[in-house]
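Below: a set of structures, written as structure tokens.
Each reported figure results from applying straightforward, stated rules to the coordinates on display, with no laboratory input. Treat the numbers as computed from the prediction; the structure is a model and nothing was measured. Cβ atoms are built from the backbone, for glycine too; each structure is taken alone.
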Structure P
Amino acid sequence: MAASALSRRRTNITLPADLVAQAQELGVNVSQACEKGLAETVRAAREAQWLAENAEAIAAYNAYVDEHGLTFPEFRPIFD
């Protein structure tokens, strides 16, 4: 769902004055830039959390592949 379709919440943040001035000089929308940066930070945190929560299963699968090889190798394309 697009961010504009979601409910919005007014939030105050503190940023370095020189950075805000540079953004304004360049016509950068500070709110959109902050939102984009926050969205990327949240995405990366969720990814890290998922990897941590699933580390044991991933390690077990990798150990299985190391011992037995990939399943159905005849159906996997071979790249040179």
Structure Q
Amino acid sequence: MKDSRPKSKAAEMRQRRKTGKQRQAWMRWGLLALGVIALGAAFFWPRVSAKPLSPERLAADPEIGPASAPVTIIEYSDFG
């Protein structure tokens, strides 16, 4: 049976360095793949868009202040 251990300390160190570099390469590729998947999911995931309200619906809401105000604040709450 062949002994799989390196013969010398130098050979052992070379083997450890080689496996460490291989591990780093796999780690880089894995992180790159995860980043691509995360960016793809963030970019292509469907987003909910707000639907504009009709003028009739906006006219039925209570309001305070002049209609020509530069800012309109609409407050919604649900305690149900």
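Each of structures P, Q was scored by distance in nm of label points 7 Å out along Cα→Cβ at positions 23 and 63; the highest score is held by Q. When FRET efficiency 1/(1 + (r/R0)^6) of positions 15 and 55 (r between Cβ atoms, R0 = 35 Å, to 0.05) is calculated for each of structures P, Q, structure P comes out greatest.
From P, Q, which structure was Cα extents along the principal axes in Å = 58, 32, 29 calculated on?
Details: P: 58, 32, 29; Q: 91, 27, 24.
The value was obtained from structure P.
Starting from the value -20000: which structure in P, Q was helix-only ellipticity at 222 nm (-39500 (n - 2.57) for each DSSP H run of 4 or more, over all residues; to 500) calculated from? Among P, Q, the structure yielding -20000 for helix-only ellipticity at 222 nm (-39500 (n - 2.57) for each DSSP H run of 4 or more, over all residues; to 500) is P.
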